[in-house]
Structures are given as structure tokens and as C-alpha cells.
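Trainee: Alright, structures below, take your time with them.
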Structure 1
Amino acid sequence: MQNISFIKWLPQIVGAACTCIMLAGLSTIPAQAASPSWPTSGFESELGMRYWANWGETSKDLYGATRADLRSRLTYGSLSGNAGEIFGQTTNNTNFVKGFAGLGIIGAGNLQDEDFPPGISPYSSTNSAPRSGSIAYATIDIGHYFIQTPTSRIGGLIGYNYFNEEMNGYGCTQTASNTGCVPAISTSFKVISQKNNWHSLRLGINGETRVGNWRLSGEAVALPYVFLKGTDSHLLRICSSPGCFTGPVPEDGLGWGYQLQTMLDYQINPDFSFGFGARYWHMQTKGYSHFGGRIVGGGGGSQPVDWQTTIFGVTTQATLHF
């Protein structure tokens, strides 16, 4: 996750590879491509590469002793990024295994850090610039097509999704009446770093239909169990003085979410297709920030914290069929 130089160029590498695959497919287009049909026996497999241009928001609410006492809110908003991934699926008649894995960067956005009375007075709101952030993710599913016709099929699936996001805020500018970050801190200084790992159980349906050489596919997946494990590093408050943090503050949470995806592909020839689509993910949890053992001089405990993340975008993909 720290190899940002590699992640930065990954979408361009994926795009170039997709272009090469597409040109290879175009070179073998038949005069009239045959309409695809589902295999009645044996294995059907596909392997491809996908580019995901995405946008989103991640935020947390930190409370005092109870959730009736909101102390702080951090909103990583207007995030935009790029990701490249590989994906594949193998189907044996009506049973299937599929999955994908990807890496990407978070290139722009805004971090708003708010602190509320009576925990702090007066109200504080600062802005920082997210930079050098990253995402990494992977999904694996198994399923069964319970409805299948010559041109359409619908199935159920169960699987697992992993989603890692790292967000770093640079600089600090006060936009309220508090004296924190006055004068402003230059954006050349990293002031905060958040690392979140989301683990989710997936339960859903997927399906596809073919008309001529066109294939429309999609899936709707519920995440009934989402587990979050993360760390919050307020870098300006990690020091050796009493009251400072000794290092990153661990956080956790349990919750739910959902994931939606659709894709429209064109079968250029029996071995190759190219398509465009859209994706939307949402996850949220309730848990705790564990300050105990993380404060110079002792003290601190666990405080309630609510996290949520939303990421959506458009995709393009190139697929080889076997």
C-alpha cells in the first residue's frame, strides 16, 4: 500500500493492456459474429482487465461517553481516484466461481475536521488537502444459476469482499472562529493519516441477458456483516508531552452495506468482448476508538465512533473468453 509510485501508474498500465487485447480481438473479427449461447456442459471461463474511475466520501463521527455527545466529525469528501483490476469467472453448467482484485490511488478531495462544544469551544472547522491516498480491494464469490434460458440467466451468490482505503491530509486552515491551525499550516506538511480495512460478507443475486452480440449483466449484493479495523493518526498530536498521542489510535466497528454493479459488453468475436459499466458501494459501521494506552501520561478509554464510506464510478473492461 505504500508503493504509491507503482499504484499511480497502474491505471495507465491496465489501459494499455486493454488496448492491446482489443486490437488483437479486432484483427480477428468475422464477417458476421455468431450470437453467443450458454454451454450445456463443460466449463466456460473468462478473464479480463478493468479500469475504474471513481468518486466518493468517507466520514466518521466521534462521540463522548455516549452517542448523544458528538465531539468530532472528519469528512473526507469530494474524493476522486483511479483504479485498475483483474477479474475472472468460471462456470460449470449452472455453478460458478468469480472474483476480482484491484489497486488504485486517491488523487483529490477535501478533508473537513470539525470539533464541537462542549468538548472544545468555540466550534472548530479546519480544511486539509487529501493527497497520496490509495485503495486496494478484492472479492471472491461462489454461486448457482437457478434460472437459465437460451439468452438469459439469474443466479444467487455468497462471497467475501475486502476493501482497504488510506487517506492522508496535508496542511490545515481554520474556517471557523477557533484558534486551532491559526496561522494556517502549509500543505507541505502531513497532518493526519487514516487507514481503514473493511471486511464484508456478500449475499446477492446476479444475472445477464444476451441480444445478438450484446450482453447486459449486473448484480445486487447485500453486505449483512461488515467488520471495520482501522487506525487514526493525528500527526500533530503524536509527541512526548502529556496529553499527546503515543501513536496511531486503533478503531473498530460492525455494520452493514451494499454493492451494485452493471456492465454492457459487446462480443467482438467468440474469444473477445469489450464493455462499459458502473459500480456503487456503501458500507457503514458502529464501533469504538480505543484511546487507552495511546496517551502520554496515561488515561483515556474507548469512545463510540461511527464510520461510513461510499465509492462509485464508471468502468471499462476488456475480456477474453475460453
Structure 2
Amino acid sequence: MCIISIKNLTKQFDNLVAVDHISFKVKKGEIFGLLGPNGAGKTTTVNMLCTLLTPTSGYAKVDEHDVYKNKVEIRKSIGLVFQEPALDSYLTARENLEFHAMIYGMEKKERNKRIDEMLNLVELKDKADELIGNFSGGMKRRLEIARGLIHKPKILFLDEPTLGLDVQTRRHIWGYINKLNKKEKITIILTTHYLEEADRLCDRIAIIDHGRIIVTDSPHKLKEKLGGDIISLKINNNFSRFANELGRLKWIREVKASKGNMNLFLTVKEGNRAIPKIVYLAQKLKIKINEIDLHKPSLEDVFVHFTGSSIRERENNGKLKLENLRKKMVPAK
């Protein structure tokens, strides 16, 4: 059973198409990920589904409610954890949760019970009466997740839930997300640009790039689609020539070139046997290989396969475009 259905959903700001005719469905009870670089359209998509933005065109239903006509009903059935912190630092953990529960009209007895349940779930019961200003980044994130669940929503939207957290804290948050998915039986929509996060948490993911959904499937099936092993090469010279020569070899299934950092990604059937042949060809052509790596397909390889570049390159290009735009906006002296 699908709890979210989207077809040709689009959002345009003046001449910028932030979300471009995307379509997908989310099953009840699954963790569904929107994976893509910053600026890909993930947050805009979430904001439309949460009724914070009105779509330019297209169709979307959340828990059988239309995003255009039934905004109040949708807001009652969802929880949202924003990308930016949204807690009151001058209140305690309990007071933050109580304030949020009161907004949803929960009776005192019910909200006190629910607050205790949520504090236990995210392991903050012993910090209930401490001011938020004294909390670490990870503790704040856990409390925000608890706040998003306080009114027992059917769907929880997590927008980049581990952004800016260290690796250890990030993995702890993953544990809480998995736990609440199983314990609360809740559907979770997760946006992220962390490949490992999408791989570890999501039942299915949609790769989104430049506002478009590129492909949707489980992480396992997406990696299976590549087939064989992945050989990554970092080339020092004659990059295009080597890529062309490798592309002519029938035993190499696919050659993907990432010119920005002089990387080649080869898909082959038996990587351990292919490497000596590749090295021999490089020596013959007087091409220097700086680095070589053999591994099974990862989500990084999937992203490169479907978009033509790594997620890091996409983000760097996006930052460069933004910086150039800012320079143009600076008034001349």
C-alpha cells in the first residue's frame, strides 16, 4: 500500500526549475531516501509534500490527502525535522516537547505520557530538565526527532538529519532512525547527500539530480544493475586517449570518465584478471596510473553510472556556480 504518490510534480521559482516533473511512490512503513547533492531539489520536494510550498504543477497525495486541497489534514498526519535546527535554546528538553504537543492540542495526561515515551526512545530521559543550550549537536538532533514524533504522525520527514555531525554521532542517529521505524511502525522520508547513510538506512532510494529523479530502487538492486566489479583509475596524462582505448575493449562492459579529477571507472566481469591487462595497456601507451582500486559496486559507483560524475563533484560544481552568481551580484565600485 502506498502512503505517498507523486506524479509530474514540479516547482519553479521565476526562471529556475527546482523540481522538474518528478514521479515516485512511497510504501507504507518503509524508509524512503531522496539521495542527491546539495541543490538537487530534495528539500523543495519535501517542502511541497509537507504543504510548506505549493507546487507549480503536478500531482501529489500524502496519506490519501491532496497537497493542494487538504493541507490541514496532511499536517496532522506528518512530522518534520528541518535541515536547520529549530529548537528553543532557552527551554528545557521537556518544555520543547510540551510546547510542540500543545500546538497539536494534546491533553495534559496524554502529552506527559508521550513526552516520557519519546525521551526514552531517543535516550534523553536523564536530560529532560536541562536547557537545550547545553546540548551537543547530536543530542539536539535526537530531541528534534522526538519532537517530530510527539503527535504520533504516520509519516516522518527527515531533511538531512545528520548534516554537520561527526561520523560517530551520525551512526548513532542512524540507530535511532531504524529503531523508531520498527517500534513506531512509521514511514520515513529521508533526504541525504551521504551515500553511506542512504545505503545503511533506506529500503529504497530515488537518486535526484538537477531537480529530476534519475532512478528509483533499493540500494542492493541499484548496485546489482551495474554488474561485475568496479575498477577505479586515477590517470596522470593522456586521459581522453586512455578512456577511448579502454572503451574499444569488448571485455570492459562500461567506461565512465570523470575529467574533473582525472578518474576512470570501469565495469568488468573479473576485476582481478582485468587489472594486469589494464596496466599493460597503460605501459604500452606510456600512460601513468597514479592510483588503482578494485571493489564491488557501491552507491558512489551507481551515482557516477547514472549521472556521469560523483556526488562530490556535483556539489563542488554547484558551489562554484553559486559563487560565480554571487560575484555577478556584487555592485561595481
Structure 3
Amino acid sequence: MSFINEIVDYRSVSIVGMAKNTGKTECLNYILNHIKNEGKLFAVTSIGVDGERIDRVTQSAKPEIEISEGMFFVTSEKHYREKQLTAEIIDVSENYTALGRLVTAKAVTAGKILLSGPSDTRSLKELIVKMKQRGVHTTLVDGAISRFSLGSPGVTEALILTTGAALSKSIPELVRKTKYVYDLIQSEVTDQKLSDRLSGIEKGIWAIDKEGEIHDLQISSVLSEEFGKEDIFRYGNIIFVAGIVSDNFLRFLRIQKHNPNITLIVKDFTRIFASSESYYAFLKNGGKLKVALKNKFIGVCINPQSPDGYQLDSVRLSEALQESLKIPVYDIKQM
């Protein structure tokens, strides 16, 4: 039960999938079932659409979301009307989504719901703040396909990663892909003073000198051609990128033979839009990656079965991931 005990230590927890059908909803239902007796107030929402009985893409059966009496939930007007429980409406937002306004409600009875919450991270952050103001202890956020942004420490305090056969039918390949994301999440954090100063910078490429001063290099992003035309290392070998980091940028840093010991700082792990090959090659060449913000990584949940019916060996998969990641790995259906 340490898995659940860790969750209740945080105000917000996101469940992020490595791919579609890697067990996010199964993981969420497991959590919802085990926190109902904690004596605390919980809320749940989603940044996508979750809880449908049939997957619209694969046409395979999906687990429905079940919540207990007294739990808060946030969903669209359309899906609120389709709930299979009695609820008290707490608030109806003024902002519209594609499925109508967002409804915040409290379950009067236990039952099944469809979740379709905020569609962007800014709205999600605002929602989490409102839940805290209403006395909610922990807000749980079910993710969407490849939307790692909701796992950003700027949005939720902690995260759980789900992976499985839907990502790859090869255990070594599945472990490799999962290990890469885990390594990004666990990137070393900068010191607090520097982190505070960098957190307010929203765009551009910057340099930090030996005295810790931050210099604007007047380069809008790594997608600009400018970074290859001038010496971005004139203030030293510590570079901060406020936006995304691409394969091309990591390759550019890696080939700086006169300055191999480069430290690249990004806001958080969700800003890395580069392949694992580029990332590890950068590190192998002496580069370092640090983040200004880091959240708590709680654990990995696995789904050994793919939508087309292929089944990996749960024990072998769990052992391989645990050996690689050195952290607990959970198969929810085996617990």
C-alpha cells in the first residue's frame, strides 16, 4: 500500500501514459478504489476523454471510471449528463470546451462517470488551485495520449507513468523506451536560487556565466537558425532553453569539440522533444542536462496486454523494468 500512501502526500498527481492503452484508466480505478477509505477529500478529472466503454480507435473494451460517494469530479456538460450516479453540482465554468462548459460536482452516490476536463495545462493548473480552495486534499488527473505536459512539475506535484504491450511487444524495446522517459523525469534539478530566476523566463535561449548572471542571447528558440551562426558560449558553457529542445539542438551542442562539457538547463522534462539516441549521445559526449523544476515520481504501472490481444509475461516485464529503473513497478491486475 506504499503506492497509495505516497499519492496522499501530494496535492496533485497526474497519471501519464507512454502510449494509448497502457493502462492509465486501470491505474486510476485502482487508486480511486483504495483512497476512498483514507478519510480525505479527493477530486478527479482528465485532460482527455476517459471512461468510455469502447475504444473509438481499436473498438476494444475499455475500463469505465468508478468513483465513490463524496468524491469531487470535473467533466464536460455533455459527459456530466451521461453520469451513472447522483451528484451535487458545485460549479459550472464560464469557459467553453468542445464538449460544453466544465462542471464541478460532488458525488452523492457511488457510480460510473465519463471524464473530459480542461484541454490545456493552464486551465488544469487553475482547476487544481480551485480544488485546493474547496478543501480537496489531492486532485488526480488522468492523462491523454502523448500529453506529457500535464506531468510537468509546473502543473502537478507528482506523477505516475503507465507503460505496456501497447507501446511495444518486445520487452527489451519497451524497457528501453520507458527508461528514456524515466531518465528525463529524473533529471538533476538546478539549485533553488537559479531555478527561481529561470522559472519566469518564457522564451528564448539564455546563457549563465560563472558568477551566475543570466544573459539573453537574443535567440527566439532552438528552431531558429541563429544559434548556429554566432558563439552562444561567449558567457560560458551553461545554456538555458526556455522552450523545447530538439534533436538538431542536441546535435549542435554535441559537436562543439572545443567545449564538450556543456550544461543544458530546461524548465522541466516535458520540454525535451528529442530522440533517446540524441539525448544519450549528448550525455556520452560530456554534456549534462538539468531542469529548473522537478516533481515527485511515484512509480510505474504496467499493462502487459495490447489492444490486439498480445500478452506479455507480467512477471518478466515487471522484473526487467525494475532492474532497469531501480524503482517499484506495479501490475494493477495482479495486486
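Trainee: For structures 1, 2, 3, calculate distance in nm of label points 7 Å out along Cα→Cβ at positions 42 and 258 and state which one comes out highest.
Mentor: Result for distance in nm of label points 7 Å out along Cα→Cβ at positions 42 and 258 over 1, 2, 3: largest is 3.
Trainee: Between structures 1, 2, 3, where is mean count of other Cβ atoms within 10 Å over residues 90-97 highest?
Mentor: 2
Trainee: Using helix-only ellipticity at 222 nm (-39500 (n - 2.57) for each DSSP H run of 4 or more, over all residues; to 500) as the calculated read-out, with -12500 as its value, let me know the right label among 1, 2, 3. Please list the in-between numbers first.
Mentor: On the way: 1: -2500; 2: -12500; 3: -7500.
Computed on structure 2.
No lab work stands behind these numbers, since they all come straight from the coordinates. Please read these numbers as outputs of a predicted model, since none were measured by experiment. Cβ atoms are built from the backbone, for glycine too; each structure is taken alone.
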